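K.L.:
I've put the structures underneath this note.
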Structure 1
Amino acid sequence: MKKFFIYSILLSSLTLISMTAASSQTTPRGVIIDTDPGTDDAMAIVLALNSPEFKVEALTVVPGNVEGWQGLENALKIVSLANRCDVLVAGGAQHPLNQKLITAQYWHGKNGLANIELPPSKCKADPRFGPDLIIELIHKYPHEITLIPIGPLTNIALAVSKDPSIVGLVKDIVIMGGSISGGNVNGAAEANIYNDPEAAQIVFNAGWMVTMVGSDVGERTLMTRKEVNELQSTHGPQNDFISGIAEFYLARSEQNGYSAAAMYDPLAVGIALDPTLGTLKEMHVDVETKGEFTRGETVANRMGSDEKNVLHGDHYEIEGVIPLKPNARVCLASDTQRFLRLFISRVQGK
């Protein structure tokens with residue numbers, strides 16, 4: 001009996017040590033979200049803020065769904081609603097690199113947040129320029145920061161262009177943008193890439209491996225009336241805000257002939273949280289910046305090579321292939337139900 005008692009104590013001690021070790025291995029990952037808040041951006045931000053796997057270091061704001069000033073105000077109100085004034089919030093670029101800004105209040109409401117008026121923010125904006133803040137935090141936490149850009153890539157391109165060394169110091173970069181099977185603003189281009197194709201081309205070819213969660217997958221990861229009703233069944237400041245966003249977003253989608261709402265930005269955060277929520281394939285991706293009908297298209301090489309054409313007299317002949325180095329992990333599909341369960345449970349504070 002005595003031996004059994006001693007054995008039980010030892011077993012309990014080993015279990016406690018094991019649990020402590022496991023806990024130490026789940027230290028939250030540092031995250032910077034670059035965002036143009038936006039309805040689905042708001043959903044994505046709330047998901048990230050309520051995920052213990054993440055320590056959201058900063059929100060940097062880029063114009064896209066709304067103008068830069070409105071996006072900054074929205075970001076500050078969202079972190080305030082979540083009582084997270086510890087999260088740095090900084091404004092960034094005010095326009096794309098080479099073209100006029102295109103905003104999307106049609107899809108997101110006049111204020112970008114489904115016309116929901118949140119209380120004035122208790123949080124203050126960080127005075128630093130968004131791209132500079134990104135650079136500073138990556139150097140402060142080398143190999144620890146995951147970048148999650150869920151808007152146009154202007155701020156990220158500016159940061160990389162100013163300090164290319166950050167490419168090798170980032171832990172990961174997961175973007176919501178692009179598509180390998182047609183666009184959502186036209187036949188070719190996804191909205192975030194279309195808004196600043198030159199910035200996107202810089203980011204995709206910066207030398208890191210981009211995880212690309214495109215609109216084509218977002219449009220197959222759908223929030224239906226069932227999920228909206230489930231969100232509305234529980235209450236709390238963040239829960240009620242996201243329920244209102246979801247109601248507006250679903251209604252606007254239905255008005256335009258869709259049966260459900262695409263979870264674009266939240267899915268990118270979900271895959272940053274848990275890559276097994278997506279099916280990923282390495283490819284080489286370039287961004288079209290000149291095409292009359294294809295400007296902003298993400299051109300993904302699924303074969304991993306280009307044909308090698310050699311001039312023979314007055315014509316070229318194919319003489320084999322030229323391998324291409326992958327620069328992106330492209331999301332081809334998602335585990336929709338598992339993602340939606342994750343999203344709803346985090347919003348509900350579970």
Structure 2
Amino acid sequence: MAHRSVIPNDMSAAPRFVSVDALRGLTVAAMLLVNNPGDWSHVYPPLLHAEWHGCTPTDLIFPMFLFVVGVSIALGIVPRVEAGDAQASLRRAALWRAARIVALGLGLHLLAWWWLDRDYFRLWGVLQRIGLCFAVVALCAIHLRPRVQWQLCIVLLAGYAALLAWGGMAPFDNPASRFDTALFGPTLYQFDAATGRGHDPEGLLSTIPAIATALLGLFAGAWLRAGHSRRLVVAAAVLLPLGWLAAQWQPMNKNLWSPSYVLWTAGWAMLAVYACHRAFDAWRWPPLGRAFGINAIAAYAGSAIAVYASAALGWGEWLYRTVFVAAMPAGTDPRLPSLLFALSFVAVWWCIVVVMQRMGWRIRL
């Protein structure tokens with residue numbers, strides 16, 4: 001069977017690691033869980049992002065996905081480079097795939113703008129960042145030797161750390177926010193017209209260290225493919241303390257994708273890849289999450305469209321109030337029905353992707 005990269009594709013020719021599909025799928029399921037509570041005013045703290053500095057379990061999800069992007073490039077594109085496939089052809093295919101991912105992200109935001117708020121349009125977002133990171137790391141895999149890739153990763157993190165040290169990390173008054181505001185203004189996730197200040201957690205400048213996250217995934221995938229999976233544990237044992245120590249100087253911050261956050265989350269991602277590899281590849285456990293993983297784009301985009309539609313029609317609020325809240329006994333913690341709503345949302349989409357898997361349907365982008 002042909003391995004599939006983070007976005008289902010036809011470029012891959014390496015043996016499949018079902019663990020990578022499973023981890024990707026579990027990560028997408030976690031995204032849907034934290035993105036779709038019944039009531040944003042009632043959410044258990046671990047299912048919320050840190051308000052600014054800090055790293056909650058929810059803050060591990062997006063970097064985990066970007067890390068798996070890098071792993072998938074190592075398993076899907078690098079073997080074709082080593083097999084002597086034309087670099088120009090691989091480069092065109094990678095850039096075209098990246099462009100489609102970015103276009104889908106923009107399309108989803110246009111849909112939200114049209115259905116929900118016609119005075120707002122967000123230029124940046126999750127899929128846009130995934131597309132940019134995929135493009136850069138794929139080009140690195142095609143054109144750069146591993147040693148140069150490591151050097152680039154270090155330069156990206158060190159340079160961004162120096163930039164934050166120079167400009168500070170205060171909300172709205174940091175290099176990433178100021179840079180994005182100067183270029184993109186009202187199209188950012190947050191923008192105050194009165195002050196002219198804005199911020200986007202997936203903005204352009206903070207994508208620089210996010211590329212380092214995907215590069216670390218590229219290295220992890222190379223070790224996995226070479227049969228050196230124990231290096232993942234060693235790397236985690238190095239990255240986690242490094243991330244903690246770096247946070248004493250520059251705090252972990254998802255909004256800015258600070259270098260300490262990159263190191264810390266990559267350490268946990270290394271352990272997750274290793275654990276999934278042992279469980280699903282070595283021990284042959286049923287690959288939980290694989291159905292989500294092989295149709296990650298369908299699940300993410302389809303669930304977003306469903307959310308936009310239900311919000312526009314008022315169905316989501318009605319369903320939550322009449323089914324989940326009304327069924328709870330008096331005095332129930334209001335966070336419980338909110339969580340049950342999110343779990344039900346994930347369960348519905350889990351059923352959808354399982355049916356797609358059994359029917360042999362793959363959404364290729």
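None of the figures in this text is laboratory data; all of them are computed from the coordinates on show. Being a predicted model, the structure only gives us computed values, none of them experimental. Cβ atoms are built from the backbone, for glycine too; each structure is taken alone.
K.L.:
Computing helix-only ellipticity at 222 nm (-39500 (n - 2.57) for each DSSP H run of 4 or more, over all residues; to 500) gives -12000 for which of 1, 2? List each step's numbers first, then the result.
P.N.:
Working: 1: -12000; 2: -20500.
Considering all the candidates, the number was obtained from 1.
K.L.:
If distance in nm of label points 7 Å out along Cα→Cβ at positions 155 and 219 comes out at 2.7 when worked out from the coordinates, which of 1, 2 was used?
P.N.:
Answer for the origin of the read-out: 1.
K.L.:
Upon calculation of distance in nm of label points 7 Å out along Cα→Cβ at positions 59 and 323 from the atomic coordinates, which of the structures 1, 2 produces 4.4?
P.N.:
Values: 1: 4.4; 2: 3.4.
For distance in nm of label points 7 Å out along Cα→Cβ at positions 59 and 323, the value 4.4 is produced by structure 1.
K.L.:
Taking relative contact order in percent (Cα under 8 Å, 6 or more apart) for each of 1, 2, which is largest?
P.N.:
Working: 1: 17; 2: 29.
Top value of relative contact order in percent (Cα under 8 Å, 6 or more apart) goes to structure 2.
K.L.:
Sticking with this structure for a sec: With distance in nm of label points 7 Å out along Cα→Cβ at positions 283 and 299 as the yardstick, tell me which of 1, 2 scores highest.
P.N.:
Working: 1: 1.3; 2: 2.1.
Evaluating distance in nm of label points 7 Å out along Cα→Cβ at positions 283 and 299 on every structure, the highest lands on 2.
K.L.:
For which of 1, 2 does distance in nm of label points 7 Å out along Cα→Cβ at positions 67 and 315, calculated from the coordinates, equal 3.6?
P.N.:
Value 3.6 for distance in nm of label points 7 Å out along Cα→Cβ at positions 67 and 315 corresponds to 2 out of 1, 2.
K.L.:
Given a computed value of 16.8, 56 for Rg and Dmax of the Cα atoms in Å, for residues 163-258 alone, which structure among 1, 2 does it belong to?
P.N.:
Label of the source structure: 2.
K.L.:
Given structures 1, 2, which gives the highest value for mean count of other Cβ atoms within 10 Å over residues 35-42?
P.N.:
On the way: 1: 30.1; 2: 17.6.
With respect to mean count of other Cβ atoms within 10 Å over residues 35-42, the highest-scoring structure among 1, 2 is 1.
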